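So, here's a batch of structures to check.
FYI, it's all coordinate maths here, none of it is from the lab. Everything numeric here is computed off the predicted structure, so don't read it as measured data. Cβ atoms are built from the backbone, for glycine too; each structure is taken alone.
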Structure 1
Amino acid sequence: MGFPEGFLWGGATAANQYEGGYLDGGKGLSTLDAITGGSHTVPRKISFKTADGEIKYVTRDQELGKGATGYVDPDQYYPSHVATDFYHHWKEDIALFAEMGFKTFRMSIAWSRLFPRGDEKEPNEEGVKFYEDVFKELRKYDIEPLVTLNHFDMPMYLADEMDGWLDRRVVDYFVNFARVCFTRYKGLVTLWKTFNEINFMRAWNTLGTKTYDDQTRYQALHHVFVASAKTVLLGHVIDPHNSVGMMIAYGTSYPEDCNPDNYMKNIEEMHVKQFFCDVQCRGYYPNYKLKEFERNGVVIKKEEFDDEILLDGTVDFIGFSYYSSGITTTRTDAETTDGNQRRNVKNPHLKANDWGWQIDPVGLRIALNELYDRYELPLFVVENGLGAIDTVEEDGSINDDYRIDYLAAHIEEMKKAVEIDGVDLMGYTPWGCIDLVSAGTGEMRKRYGFIYVDMDDEGKGTLKRSKKKSFDWYKKVIASNGEDLSK
């Protein structure tokens, strides 16, 4: 009973939110190096130059327009440039992860650190060496690296010059990047994920496209799907021990009531997420999506063997993020609240955090069942956590009982999914195990970690690391394999 022996407890981060060192060691600019900070009410913005050379700012939902290029304003603060500086604190941080007892650590490789432009044949050796040192340090403490190859960022050059994933050549550039990772880190890394929250790849910062219409987005995403499938196949060839998975943002959704129209709308809402799993887990485009393309005039241009590649290159496991659930309704006047990168209809049965994200631990058990029943692949909860404002007391302590309560409730529901429902669950890596920059708002005050980092929303601070109350709590959880969730 309980979590299986060898269950992978750990924590999760992303290079663009944690690593910093944005131009150190020969790294090139990435698309996420040109995105400003923001807040709960002020959206983050992309800075760029128009084809005429005018410097402009747009939100991530707004198009840049043809001929635009990313631009880093020297007078602007960009959170990714320093983030919380893993680049210069990796030994210290890994020692803290080891003290908590981590079995795994989820991180991403910055594509532009290995390939500054993205189209080079050979990698930047200083970048290769940095990650090699990190992986060796993790292995020293018997921590298994869980590596995301692409966590939203792409080399800015590819976005500027090729319109990102809209250009078929980018598939080969990415596969070459993956080849280097699989080859150079063979024996150090065996757990990989291709793309982070692939269902949220939809704009310049993630897809590199300057226009966002459906034809552009889905053609670019087709190239992403092909790149992922090729990467899975390559990973298995280079090292048969490799397990290569996908990653999706997945919050289950409930119909508002028993109105059949709301139930049908909920099915459609779930299809929006399931589409990405269907392609990567089943190996083909589902009929409901083909019908949508037909209705909307979207025509996917494929190369000769694309369908075979998708079918042969299905993933080994499903990694997913879970923060909250949603409600679907046909009503247009329904009250809404914030969620992970999107607005959700408010659920009267749930409480919410300071940013409006609805807290629904049972929804995680439901999500685990939905995914496992549909795909029968091993699952990995690779993101889950509570963004909150932490207060440092006069004695330096940080009493984040609210975070402990949130995580304990979700772990309890995961345990039920394993014990009662028979879900094959590989591990659990709460998001932002150490404080990092919020992807949605670009803030530091929206903190997730067990480890506090002294940095504010303007990039000011000592970067000193200190333990929160949740640090020792999670250490106890790991030591007991999830049995002891008491404070």
Structure 2
Amino acid sequence: MKNIPVIMIIFGGSGDLAHRKLYPSLFNLYEQGLIHDNFAVIGTARRPWSHEYLREQVSDAIHETHDQVDENEVKAFASHFYYQSHDVTNVEHYVTLKKLAQELDDRYSAQGNRLFYMAMAPRFFGTIATHINDQHLTGSGFNRIVVEKPFGHDLTSAEQLNKEITASFDENDIFRIDHYLGKEMIQNIMPMRFTNPLIKNIWSGEYIKNIQITLAERLGVEARGGYYDTSGALRDMVQNHIFQIITLLAMPEPKDLSSDSVHQAKQELLKSLIIPTPEEVKKNFVRGQYLGSDTTFAYKKEPNVDPDSTTETYVAGKTKFTSGPIAGVPIYFRTGKEFKEKKTRIDIVLKHINNPYGQAHSNNITIEVDPESKIYITVNGKKIDEPGIRREDLTYVFSKEEMAKVPDGYERLLHDVFVNDSTNFTHWSELKRYWEFIDAVEDAWQKENEAGNSEIAQYLPYRMGPKEADNIFESPTEHWIYE
């Protein structure tokens, strides 16, 4: 594997994301040789840490995520980390940061390559991007920036942030990261669709009745009440994770697997995304809040949550496209907190066919993303010892040994950033379209709130969300497959 020279600057280097995900992922890439001798990482945050203390934190992060490690390798890896106490609003601190980056570039022969990672509160993204530009932190080699979600709060703020970032970086150098696109079964959607004649030939409105996406979370908002009450399930989960999945399911086949071709296919699809009217939002969307129980607070009683909050902890809705292989097919989605279990799954529901057995059900294709990774197709067959039809699953599943080899989503995506492959990241034109859809729903809800007509369903925890979500289907014979 090619050794890529680079100086990486992590804004938020003392944070939870860096500790849990970035440092262990970087260590794995170090062991693979993608980064090794000619790299250094500068962690920045307000805390008055030292180089040595950051290296201890990096070492701890590796030991917490790896069962067995070579201690000499860990020590050698951690020696490439440096800490710079940094206030992102203080221009002078960027001057100090630039000086350190240049010193390390010379020391490690990094060839002027810079990688910036925004791993801190989103409200600082624009400030950081602006000062990277006006203080000339970019190097003489490649310059790439990774931006965590959420990318904006609505279309207006997303456009402003994009303007600030593109002042320093070209679109092809901006990596808007969504770790869902690094998950094994999400990356399996395209191979499943395009390499299997059995599936490829029925991927149309002629055979598919609907598609259902469920992103269920077992926990409530916990300590994130203050953030969550300004976001909600629609912005927190649908605008990014769910729309990424929808796009992969509905996009036309790209002419090849290059990043440009894949994004061209996505953009072609998204031009035909139907933006809902207020009447359609009222009919096709359900928002809810979880109630309390003996073991959990109700949402409105969570710490830092407004007791009169209209923020949804659950949302179900419908999307459609006017072009693409499944044009006109309804794609239903739901996501929320305090479900009965943590689960991410996709159900492709095929249409019933007339048959002499009468009672035979439709076939369904299910992709389970979390916590298991598997694909299965339900098929009908004959019962052995009595008349009638039985249903069985044909399953594509990984063994425990194979699952142990599956890299974390962040490791996969960081690898792609280093090798400059933006296939599994979001381009601005795609993100803009997602926000146009989300804003239409949010605006409709806001008008209902202002008119005193907000309909926020209440649902018990440890179930499957509010029963009102059963009513968004176009046909009374349709229902949620995962119950």
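List of remarks:
- When mean count of other Cβ atoms within 10 Å over residues 287-294 is calculated for each of the structures 1, 2, the largest result comes from 2.
- Between structures 1, 2, the greatest calculated value of volume of the Cα convex hull per residue in Å³ is seen in 2.
- Calculating Cα Rg over 2.2 N^0.38 Å, for residues 335-422 alone for structures 1, 2 picks out 2 as the one with the greatest value.
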